[in-house]
1. With helix-only ellipticity at 222 nm (-39500 (n - 2.57) for each DSSP H run of 4 or more, over all residues; to 500) coming out at -14000, pick the structure among P, Q it was computed from.
2. State the single structure among P, Q that was used to calculate mean count of other Cβ atoms within 10 Å over residues 164-171, giving 13.6.
3. For structures P, Q, calculate mean count of other Cβ atoms within 10 Å over residues 140-147 and state which one comes out highest.
4. Can you say which of P, Q returns 16.8 when mean count of other Cβ atoms within 10 Å over residues 12-19 is computed?
5. Please compute relative contact order in percent (Cα under 8 Å, 6 or more apart) for structures P, Q and give me the label with the greatest value.
6. Of the structures labelled P, Q, one was used to calculate log10 I(q)/I(0) by the Debye sum over Cα atoms at q = 0.07, 0.12, 0.17 Å⁻¹, giving -0.26, -0.76, -1.39. Name it.
7. Out of P, Q, choose the structure whose coordinates give FRET efficiency 1/(1 + (r/R0)^6) of positions 92 and 156 (r between Cβ atoms, R0 = 30 Å, to 0.05) equal to 0.60 when calculated.
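We did not get these values from a lab; they are worked out from the coordinates using the rules stated. Bear in mind that the values here come from a model prediction, so they are computed numbers and not experimental data. Cβ atoms are built from the backbone, for glycine too; each structure is taken alone.
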Structure P
Amino acid sequence: MNITEFTIDGKSKFHLSMIKTDSAGTIRSKHEAEQVLLKNILKIQDLQGKFYAQDRYSVLIIIQAMDTAGKDGVIKHVMTGLNPQGTEVHSFKQPSMEELNHDYLWRAHKNLPQRGQFGIFNRSYYEELLVVRVHDLIKTQKIPDELITADIWKQRFRQIKDFEKYLYENGTIIIKIFLHISKDEQKKRLLDRINDKSKNWKFSDADIRERGYWDQYQKCYDDVIRKTSTGKAPWYVVPADKKWFARLVISEVLVRTLEGLKLKFPSLTRDELKHLEESKRKLMEE
């Protein structure tokens, strides 16, 4: 699969309209996608074992999307190949009073994955450039008035790029996913939640209210992706109208990112091998 068409690394012009929400690439069917996804999940399992044993890198997977785009489904179906002992999922909702008493990156920083671990952020610090901007919540964040200037969003773009550069330079690999869904497909999924009693619990009036800000969110996402994409922390804008295709693309991104780290199990020194043989001898003599 060619994932370069979905990779935004800041080296060329970008607009959301350049990527179709209903694309399926060269994949011919849902069945084909599911077969390749299964193979990728097995590869991820193998690579995670080496990743954990090597204990040098950490991986932070950020998933951003409009409501109903499939964030939870991606975590359930794609990340199923990850060992739970080496994986933590954090969902970022409305900040608590404690979190508002710190800088906006604090709650993300304290939940970053350790070396050898995977961290998954269901939404993230990027909400500070999205919902906070759309709903003009910046004045609720206890920031001194003199610091809330016309340049505050420009400053936050810079701060987040600096933050991600810092993480990369300290061994954290960042994978940023935007699930790109159309407004029509979101409408279908919201109606499905209403019409299907088994999905009623998923529906929230807030989904309808937020849908009313669709254009503002699209503009903000366009801005965020364009201004925070870098070679070391690119965005992957994944067509999400077809859930099976979105999951396949993300699995490909994970496999290729991990393979790019040239992972391998640590080699033992001569002395360590000697101790290993001695331990084996003792066990065999029992």
Structure Q
Amino acid sequence: MKPAPFKYLAATSLEHALALKAEHGDEAKFLAGGQSLMPAMNFRLARPAVLIDINGIEDLAGIRPAATATRVGALTRYRSLQRDTGFIQAFPLIGEALPHIAHPQIRNRGTLGGNLAHADPASELPAIAVALEARLRVQSATGERWIEASAFFASALTTDLKPDEMLVEIELALPKPRSGACFMEIARRRGDFAIVGVAVTIGLDDADRCSDARLAFCGVGETPVDASAAAETLIGQPLTEQGARKVAASVQAMIDPAGSVHATADYQRHVAGVLTERALRTGYQRARDGH
């Protein structure tokens, strides 16, 4: 397959890229890693009239740690995240999920911002952004705004981005002391999109009681599913087998997976419950162990 005809424009700066997007609007797409966009164009599922290549804008890439939060440029490649020891230590949830994303060749080119802006509900990183309560900075030629990850994903392959806006940066608050995280997924093959994936974060007080618990899922809805409300029963007490099972049952009642050629909705619901219990126990133990 070949893409429909399009015009290629290489942006030389962020201002240049945003001016081009303002000029062409919905007819234009930003080209970053291209690992999602180019296949869609080849299958004629996406037909942008203009491609704006932003790979030459070095300011859009990089990891910028600070005292309370870390900001990651939207053009940062998955591989750069994997190879940054400090980043992986600060955000082990992301470090655990990255090997599940596609294959090494794709991780060499794919970008964090491109993944989030593509908004595939089966992708791992949107669910992780929701679990970590990430904030996303978007910019246009006329200004900028911040969007909470939970409000960024509107529906399958659709975000809150306006036609003239670009996702330029992701802000991640540093985990609190005595917190643990876990990512798990079930896929047909390593590197495939998840049939079900879960991202868990847990915070503990000095008596090993849960002070905070968040759950987010990929693959079970048209957007990442924030199921943190199902874990509210854990707050103020240690995690027990019964408590984990209760949360899993709440998750199964909360989600509404559509099923696919790879798995029925009932199977997805069952797996979501199993992964919830496992991930909660793992995250809780990691919080107790201090890693």
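1. Working: P: -14000; Q: -9500.
Of the options listed, only P reproduces it.
2. For mean count of other Cβ atoms within 10 Å over residues 164-171, the value 13.6 is produced by structure P.
3. Across P, Q, mean count of other Cβ atoms within 10 Å over residues 140-147 peaks for Q.
4. Working: P: 11.9; Q: 16.8.
The value was obtained from structure Q.
5. On the way: P: 36; Q: 16.
Greatest value across P, Q: structure P.
6. Values: P: -0.31, -0.82, -1.56; Q: -0.26, -0.76, -1.39.
Going label by label, the one that fits is Q.
7. Q
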